[in-house]
1. Here distance in nm of label points 7 Å out along Cα→Cβ at positions 19 and 107 has been calculated and equals 3.9, so which of 1, 2 was it run on?
2. 1, 2: which one has distance in nm of label points 7 Å out along Cα→Cβ at positions 99 and 139, as calculated, at 2.5?
3. Output the label of whichever structure in 1, 2 has the greatest value of relative contact order in percent (Cα under 8 Å, 6 or more apart).
4. Can you tell which of 1, 2 yields 2.1 when distance in nm of label points 7 Å out along Cα→Cβ at positions 11 and 155 is derived from it?
5. Please state which of the structures 1, 2 yields -6000 when helix-only ellipticity at 222 nm (-39500 (n - 2.57) for each DSSP H run of 4 or more, over all residues; to 500) is computed from it.
6. Given a computed value of -0.79, -0.88, -0.97 for log10 I(q)/I(0) by the Debye sum over Cα atoms at q = 0.14, 0.15, 0.16 Å⁻¹, which structure among 1, 2 does it belong to?
7. One of 1, 2 was used to calculate distance in nm of label points 7 Å out along Cα→Cβ at positions 27 and 123, giving 4.1; which?
8. Work out which structure the value 4.2 belongs to, where distance in nm of label points 7 Å out along Cα→Cβ at positions 75 and 115 was derived from one of 1, 2.
Structure 1
């Protein structure tokens, strides 16, 4: 059995778990928003609060990284994971901003579907990050996030095809294209997190 003179800092796991839960709150809120588009201003304010909380957690992780002597896994991976999670929070908030700025009031099927997938990927991300301290048993969540992202790619392409079908006016196309694309980027962000977690797990297998 190996003993460490200086124990590794386990506090990162709780901070990552808080970050995942914070993002999940935003993802569920965004899914509800795109489903009915009521109370847009109040909901976007809550998404902003989510992003701000995410920024605080990212700063706390990076500050802890600066102080830590022994980390639970590679420093560059801790930094990258914090940044990837922060990117997802930013993307979720950006979708809310676009909904507010473009004054959309009628749901679009592809954005509803993508936001539901985003909420599903986020819930899966919470479960995956909760297992990070063990650095094993995360493959089911990694596989599910990848599958959700692949499903989202198909919905994204069909959504763009619908927008350019002639069914919508030019300004509507531009408005919804921004929102659809940002949702797809947010889904990609969860896949980036899952890929990094898989890489970390392999390093420590």
Structure 2
């Protein structure tokens, strides 16, 4: 079953250096992870699949995947539209920890919502979406502006780099309404006046 999924998705986009489980040929091009305190965590050679975080990939393969999603490769126009349609409004003030009662009225102003595998919001240019991933040693983020078809992909093997993601995104996409504080709760404590 996994092989079929990888064929349908990874092969479709030419992602030859991507897999949901460890492959021995990855050993020549791997990156260990680094925590907030600078400690190193050896790369995990996962033999079992975890949909939430076991994908090994490269920057080039990530770019191919997100470009295909932005174009809607292999999807009908209706399916592509559904992929990035706001499905469920998000009212929580931050993503983690979950199950808190704290809300943020700004979420409604930008239409922050769960889409299908992405988080959607309204930017100054129109619809936009993002998808992030994080553990104690790695962090990644992609932000895409629908009307201009512009995206920024930021994968990292060091969680400390997440602190400069907002500035990298601004340099590439310009000022956006990206809800950084919702995605990264620590930003609220660090510099609330500088972060949207």
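Here, each number is a calculation from the coordinates, and none is a lab measurement. All of these numbers come straight from a predicted model, not from anything done at the bench. Cβ atoms are built from the backbone, for glycine too; each structure is taken alone.
1. Computed on structure 2.
2. 2
3. Values: 1: 29; 2: 18.
Greatest value across 1, 2: structure 1.
4. Going through each structure in turn, the value belongs to 2.
5. Traced to structure 2.
6. Only structure 1 yields this read-out.
7. 2
8. Values: 1: 4.2; 2: 0.7.
Among 1, 2, the structure yielding 4.2 for distance in nm of label points 7 Å out along Cα→Cβ at positions 75 and 115 is 1.
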